[in-house]
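In what follows, structures are represented as structure tokens.
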Structure 1
Amino acid sequence: MSSEILPGAEAWSAPGDGDRAQTTIVVSHGFSGNPTSTRPLGEALAARGFRVEVVRLPGHGTNVLDMQRTQYADWRLEVARAVSRGTSGTTRVVVVGLSMGGTIALDLACAPDTEIAGVVAINSTVLDREGLLAKFAPQLEKILPIVPAGAAGLVKNDIAKGGEENAYAWCPAAAGNSFLAELPRIRRELLSMKTPLLVAYSPQDHSVPPENSLALGRLVAGPVETLVLTRSYHVATLDWDFDLLVDRITRFADRFGKPGAANAAI
């Protein structure tokens, strides 16, 4: 049985208003995080009129022991369900993801039958982790099933302006490895992804090297826009560039969140 959801970590949705209510924006947080880091973005986009679904990934926002019982396939499925709800209720769906949430969005957009009209990847991981710890992670998980977040390369509250994202202080090793194991497949599939993409990244990211975002421009087959978040760290959705991020996502969703937009020029 899952633990009680932490205050502020609940999933959240808004019905939309006006013409933009025909666009659903699905917003996903990252590994070990929860909607504390993404709900403000969802609320700001809802205020612009979009229908919004802020998801809480299974095992997140409760207790790290709940996360220990989940893996990448569970998290991907939760975002896919939100996309499905969007496609059944509105004309188009744009998926916005922070960190691993962006990786999941990219993964879903790679499917040949994807109904995703656009992806926004914010400081997302696509490259393999470097170092001995990452290399021997599958073996180490049997010895250390739960490790400090710092050992997994995650920096607590990686936010330039300060603040609290309420991510777990500890990480389930097997759950983390289930994500890392998918990255080679995702990179291969990105080579044929034609869904319009907005890559937003922070040059001063202490959790996910910016090289991950730069690599996306070389990997995907479809149109790519880039937004450099010069004043923010990893959790850009709670940082100084928040308003800039909202404005660019709004423009992107207005431009590409419509049928046939994949062939539009940037």
Structure 2
Amino acid sequence: MKLSIGISPCPNDTFIFDAMLHGKIDTEGLSFDLRLEDVETLNRLAITGVLDITKVSYGALPRLFPHYRVLDAGGALGKGVGPLFISKKFQHLSELDPTNCTIVLPGSYTTAHLLFHLAHPEFTSKNFLPFDQIEDAVMNGMGDAGIIIHENRFTYAEKGLNKLEDLGDIWESNTGLPIPLGGIIAKRHFDLELLRKINRVIKRSLEFAFKNKSSLSEFVRENAQTMKQEVMLQHIDLYVNEFSLGLGSNGRAAVWKLLELSSALHPVPQNSNFEVFVD
């Protein structure tokens, strides 16, 4: 059975999915038609229900329940993994005037946008760009400050940008829960046996990757673009952890909490009493 699947080219995703996409493990009869896109593009594709399986921002989930359910394996959650609020012009958060500042963010449906809105609803002037363009946009004055995610956590300082705040710290101090950044969803109309099979295969793929981590695959390296090997490994170490193998009770509690708060930015449609997870 062939299924369409969307992931990002970031090392955490390519690391997790490499083995199942390239026949390195038992996929239980499943094969995959891959689409590589940035996470905001994947969010928007999921809203239209285009892909069978896809990585998405947990912040986008309220819009996705008519089409999808959340799988346990393959996600990105954790402590100390939150988006960073950065600037070139300003050294401290107190220097920003919300009525006269433009913030550059990585997509309106991203968890980064939701966490920023929850922490700072007073900032209303926003520009949205692909995540890998935000550092340069802030450097070039296209915004007074920006929200960075992924590997940019490891590169902003060497470019002369200042960290104003860690949005993950705010989430953790307010909730005591891991930060739910992105997860894997699969089509709601699939029967439970197929959904569980997909989840098993993803988990098996990650277990294979962990066992062979000493040598990053060509798939990971070729999609990391100009990223240095050490940054790739830092990226994987930060975003791929025990929550990627399975959400567990803590991970599910974090996703539920984000869903509860997400109505501040993306109201949940009426009569949307859907099963969220695959049990």
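Taken together, the values in this text are just the output of simple stated rules run on the coordinates, not laboratory data. Keep in mind it's a predicted model, so treat the numbers as computed, not measured. Cβ atoms are built from the backbone, for glycine too; each structure is taken alone.
Comparing 1, 2, where is distance in nm of label points 7 Å out along Cα→Cβ at positions 19 and 179 highest? Write out the running numbers ahead of the final one.
Values: 1: 3.8; 2: 2.8.
Largest value of distance in nm of label points 7 Å out along Cα→Cβ at positions 19 and 179: 1.
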Work out which structure the value 1.7 belongs to, where distance in nm of label points 7 Å out along Cα→Cβ at positions 51 and 75 was derived from one of 1, 2. 2
If Cα Rg over 2.2 N^0.38 Å, for residues 115-170 alone is calculated from each of 1, 2, which structure is the one that comes out at 1.47? 1
Figure out for me which of the structures 1, 2 the number 16.8 belongs to, where mean count of other Cβ atoms within 10 Å over residues 211-218 was derived from the coordinates. 1
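Of the structures 1, 2, report the one carrying the highest value of FRET efficiency 1/(1 + (r/R0)^6) of positions 107 and 155 (r between Cβ atoms, R0 = 25 Å, to 0.05).
The maximum falls on structure 2.
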Any idea which of 1, 2 comes out highest on relative contact order in percent (Cα under 8 Å, 6 or more apart)? 2
For distance in nm of label points 7 Å out along Cα→Cβ at positions 35 and 203, structure among 1, 2 ranking highest is 1
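Ranked on percent of Cα pairs over 16 Å apart, for residues 147-226 alone, which label among 1, 2 comes first with the largest value? Mind showing how you got there, number by number?
Numbers: 1: 63; 2: 73.
Checked 1, 2; max of percent of Cα pairs over 16 Å apart, for residues 147-226 alone sits with 2.
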